[in-house]
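Visitor: Scrolling down, you'll hit the structures one after another.
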Structure I
Amino acid sequence: AQALLQNGADVQAANRHGFTPLHAAANANHTRMVSFLLDNGADVNARYNGTQCALHDAIFFGQLPLVRLLVAAGADPNAANRHGWAPVHLAALQDHVEIAGYLAERADKNVRTPQQQTALMVAMSAKRWAVAARLIRAGVDPGLADGDGVTPLHVAALVNHTALAKQLLKAGAPPSAAGLEGTPLDWADDNDVSTLLRAYGGRRAP
C-alpha cells in the first residue's frame, strides 16, 4: 500500500458503491492498515452504499481498538446508517458491551432511532442486559420512552429483572411512567420487581 501511494495511487479511490481502501481495511479488522490510510489522508467519514462508514463496520465486527482509532481520527460518533441508527444503537443491538459504553460516553448518549428508542431501549428490547447496565452507568437517560411510551423499566418489570430494575430506579427512572399499556407496575404482574417498584412509590395506571 505504501508503494502504491508513493507512486501516485489515490487513497480515496472508490468503486461504484463508494467503497474505499479504508472501508476494506476496516472490514478486514486491519488496524495497522486503517491507521496507515488515515495518516495518508483517507476520509474517516467516507460513506459507501450511501450511508455505511468505517465506524459502522468496526462496530459490526466488535472491534473496540478499531472503534477507538476511528473516533480519535475524527469519525462522527453519531453517524446514522441507512436505517437511521446511530453507532451506539448498533453496538447495543449487537451486544458489544464496551463499545456501547465507549460510544455513549463520547456521542449523543440519548440519540433515538426512527422508532424513538434510545440505545438503552434497544438493549432492553433485545435482552442485552449487560449492555443495558453499561449504558446506565454511562449516563443514558433511564426514563426516556419509545414511541409507545415504553421505558426500560417497563421491560425490566416484564421480564422480572430485579437487578436492572434497581439500577434503573437508582439512576432516576420514573417508577410510574405511563405508556400505552400501563405503568411498569402493570407490566410486573406481581413478580419480584413489583415489590421493588412499590418501594419506590410505583403505581398502576388508573
Structure II
Amino acid sequence: LWPGVGVFDAMRIGMDVNHIWRSDFTKWVLRDRNYPTARNALINTITRSFMHNRFWTNDPDCLMVRSTRTKLNIKHTYILASVMALSGGMLLLSDDLTELDADRFDLFKKAVALNRKCAAHTPVPLGLLEHEFPRGLYNPAGYIGVWNPAPAPDRIRLELPPGFEKYDLRGATDYWTGQAIPWRVDDEGFSISLAPFESMVAVLDR
C-alpha cells in the first residue's frame, strides 16, 4: 500500500469480501492465512481505518446484504454494514437491488445514510491490541460501533475514545433499532454483554 501514498485518491485497503464469515479449514488446506472471508476483510477495514482521509479515501471492498446465495446470516450482515459504514470509506454494494427484500433494502439504505455522516472523519479503532478482530470503532461524527465477532457470548470491555468522559456515553441509542444501549460506563471505559455475532452502533448525544 505504501507506494500509493500521495499518488492515489482512493485505495483498496484489504482483501476481498466473501459470502462466508470464516473458513479455517480452507485456509489450512491452501496454507493461505489471507483466504478471502467477510471476517478477514473486516479486520483489514478496522485496523487500516486510520488511513482514511489521511492518505486517501479507503475502499474496504463491497457490502453484501442479500439473504440468498450467501452463507452470512443476518447478524453477520449487520456487523459487515456497521463496520463499513462507520469506517467512512467507500460503500459499494455487491448485490442486485431488484433481488433484495424490503428489510434488506432498508438495511442498505440505513448503512448508506450512516456512511455519509461518517465519511468526512477518520475513525479510531477500539481495543486494537486486545483482539485480532478489534471489538469497536469510534467515528468522530458521533458514533461508536461495538460487536462480538465470535460464535460464543462475550462481555466486551473497551476504553473510552480519546477526549471522552463517562457521561458522554449515557443515553446513547442503537442506530439500527433505536433502543437504549445497555452498556455499563465508568471513568476508564465501558462494557457490554453481546450474544454471538451481535453488534450495535451507538448514536452519541454529545
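Visitor: With volume of the Cα convex hull per residue in Å³ computed per structure, which member of I, II shows the largest figure? Display every interim value, and only then the final one.
Guide: Details: I: 92; II: 127.
The structure with the largest value is II.
Visitor: Going by relative contact order in percent (Cα under 8 Å, 6 or more apart), which of structures I, II comes out largest?
Guide: Once relative contact order in percent (Cα under 8 Å, 6 or more apart) is worked out for each structure, II has the highest.
Visitor: For structures I, II, calculate distance in nm of label points 7 Å out along Cα→Cβ at positions 83 and 187 and state which one comes out highest. Don't skip to the end; give the middle numbers.
Guide: Details: I: 2.0; II: 3.4.
Structure II gives the largest value of distance in nm of label points 7 Å out along Cα→Cβ at positions 83 and 187 among I, II.
Visitor: Now, a different point. Consider the structures I, II: one of them gives 2.6 for distance in nm of label points 7 Å out along Cα→Cβ at positions 99 and 179 as calculated from the coordinates. Say which.
Guide: Numbers: I: 2.6; II: 3.1.
Here the read-out was taken from I.
Visitor: Suppose FRET efficiency 1/(1 + (r/R0)^6) of positions 107 and 163 (r between Cβ atoms, R0 = 30 Å, to 0.05) works out to 0.70; of I, II, which structure was it derived from?
Guide: On the way: I: 0.70; II: 0.45.
Computing FRET efficiency 1/(1 + (r/R0)^6) of positions 107 and 163 (r between Cβ atoms, R0 = 30 Å, to 0.05) on every structure in I, II gives 0.70 only for I.
Visitor: Could you figure out which one of I, II the value -7000 for helix-only ellipticity at 222 nm (-39500 (n - 2.57) for each DSSP H run of 4 or more, over all residues; to 500) was computed from?
Guide: This value belongs to structure II.
Visitor: One of I, II was used to compute distance in nm of label points 7 Å out along Cα→Cβ at positions 43 and 139, and the answer was 2.4. Which one was it?
Guide: Checking each candidate, the match is II.
The numbers here are math on the coordinates, done by the rules we state, and not lab data. Remember, it's a predicted structure, so these values are computed and weren't measured experimentally. Cβ atoms are built from the backbone, for glycine too; each structure is taken alone.
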